[in-house]
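Take a look at the structures listed below.
Bear in mind these aren't lab numbers, they're just calculated from the coordinates by the rules spelled out. Predicted model, so just to flag it, every value in this text is computed and none were measured. Cβ atoms are built from the backbone, for glycine too; each structure is taken alone.
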Structure I
Amino acid sequence: MRTVILFGSIWVVGLSALHAHVNLNITRTWFQSAEERARDSKKFKVGFLPVTCHLTCPVTDFINKNLEGDGIYEPLRFQGWPELKEAFLSGHTEATFILAPMAIALRQQGVPIKIVYLGHRDGTAMMVHKDSKIFRIEDLKGKRVAVPNRFSNQRLLLFRALRARGMSIDEIQLLEMPPPDMPAALYSKSVDAITSGEPFMGQTELDGYGRVLYLTKDVWPEFISCVLAVREDVIVNDRETVQQLVNGIARSGKWLDVSMDHRMQASRFVSKHYYNQDPRLLAHVLSKPPDRVKYTNLALRRADFQEIEALSIEAGILDGDVEFDDYTDTSFIPDESAVEPYEFKSPE
């Protein structure tokens, strides 16, 4: 009996350690020296999800570690928007990649959040089953369409695309679904169409059952999905680190868009060290087509956000009391023409 109890205890501890390692990234701290733990506890923490919208976060970290021996911040991976948002609201992260409408809504609710830069442009798709009879956006009428949540830019994009064709979002059955669950839902045909950030949409293509209905660039060129947001107190107390972070994101974005070889390098080291995904998936999304997602021209443009504001108000996500200058801080944006891409070749 004692052996059974001992084995059970070991199993529970082992399972807990595995959970911590995969989901919370804290197992490694058990084996760090006191000096290493103190150093990491002081690092500037940035939240991200394993999606292409947030790719510049791990790319910047990996390049800095290889060029300088350490990163300027600590990227923290989350598995969903609720966890990422709560980590920011609790002060666990100083900065985070987040959906643009969600950041604006949080600011309206009194959260001291400021958008300082973009994560990317374009970079999402709507997928239907390869056997589907849906070939035009108009064919979505009466169909079941999955979106990440009510604050997602994919929902706004769909709202905009339908309106351009004289349709209302009430003419489809809109379902909220975590993006990782979407490929299976499309495969089983429990929904007719899915749309979220990549690489989940690309997964359906690679697995052979998904077909692109539209790419972002086809219906909303220069579409903004995710933004880089920082707490106001951090901006006040640590402007230098915020500026370093923005500069790093800008340089890694330029590096990604220099050549397809750079994108393929990123697909390998990001998949292995940050996303825990098959590198074929990220490679597919970053290359087919090459302009499926772009990582340059990431400055905050007032007109872009005013369109997001107007659509969000019309869609019932925001009320009318929104101001670009209230939820953004453009003082960190570098001169795009002066940004130099990193000189870097991955050792892997």
Structure II
Amino acid sequence: MNGHTRRRAAALLEVLGVSLAGPLIMWGLRRLIGVSVTNPLNNLSVHTTDAELITASRQMFVLLMFQYAGYFLLIFPINWWYRRRGPASYGLTRAGCSWMALLLAGLGTVALSAWPVVSIELINVIRPLGDTAPWRQALFDMSWRRWEFWLFSAIFSWALIPVVEELFFRGYCQRRLAEDWGDGPAIIGTACLFTFAHTQYQIPNAYNAAMIVSLLMLAIGFGVVFAWTRSLIPSITAHAIINLPMTPTWQAVLLAAFAIGAMVAWRRGAATFKRIFSTASVPACVALAVVGAGYAISGARFDSLTLLAAAMVVFAVGLEAMERQRNRPVSEVSTSA
């Protein structure tokens, strides 16, 4: 195994390991603090009351904070060891661009890549394509004319989730893979990991199959705009827009707006996509796509993979340490010369 292969293996094992070892850290953190965490989606129904939605909002906030704390309690020390420090290392930067440019990039991204998701949702209203997860159906069917619903949806859908998901998937997973695999394979691999981590779409029917394909296109769009700008602001903006709960009428309006936006952004988007993928290795893209999708599906079905994931993180750090040790004499000789 040469140095290039070792670095690639270390990056992939680290990202895959962290994505499943995070819950193990979360469990330990909960035990240490003595906090009970409940998943409110298990009890969500069309008859959920206002008081129950407030409780569910609090439970969802606590659950998400522990979940992503579990990830970043692993990521922060690893990044510190790699000397990747500061918010910019995670994409929390304007990267030298204006706020207006980044927001427009986000709007262009959602116009170009989110229309399949909105189209499938509209078609499903007109002609149902299949069942969805019970908690999703409950959200669709319950009354939206109450602030308690919008509080819960803000935490679970359009305000908090876009920030923490983009911070983890693009700010960490994609950036880490891109270091050793390049932007193209990193975008595809992370998009597959992101898509199949949404287990609510793994019910076998036409609706969920179409949603998986649509979500994959959307995730690739998020990855491309992050690789282009090196900022999470555009992908967070696009993510928040597509997660905002909308009635079919507003979805139709949004789809029309996407059509107009796509006509305006098409040339720039196509040129950016071509530039980012111009040097991408097709076998590497396919390999990371298969590994990312297969790992996410397996992780949702086999809890025992959590312990294996922890071992993968340790092994990945060990590979990187070995590679640094091998390169150190070369660096010292170069410095002396």
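Table for the structure above
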read-out: helix-only ellipticity at 222 nm (-39500 (n - 2.57) for each DSSP H run of 4 or more, over all residues; to 500) from the coordinates reads -25500; which among I, II; value: II
read-out: Structures I, II, by distance in nm of label points 7 Å out along Cα→Cβ at positions 199 and 271: label with the highest value; value: II
read-out: Per relative contact order in percent (Cα under 8 Å, 6 or more apart), the highest-valued of structures I, II; value: II
read-out: Among I, II, structure where distance in nm of label points 7 Å out along Cα→Cβ at positions 167 and 311 as derived comes to 3.2; value: II
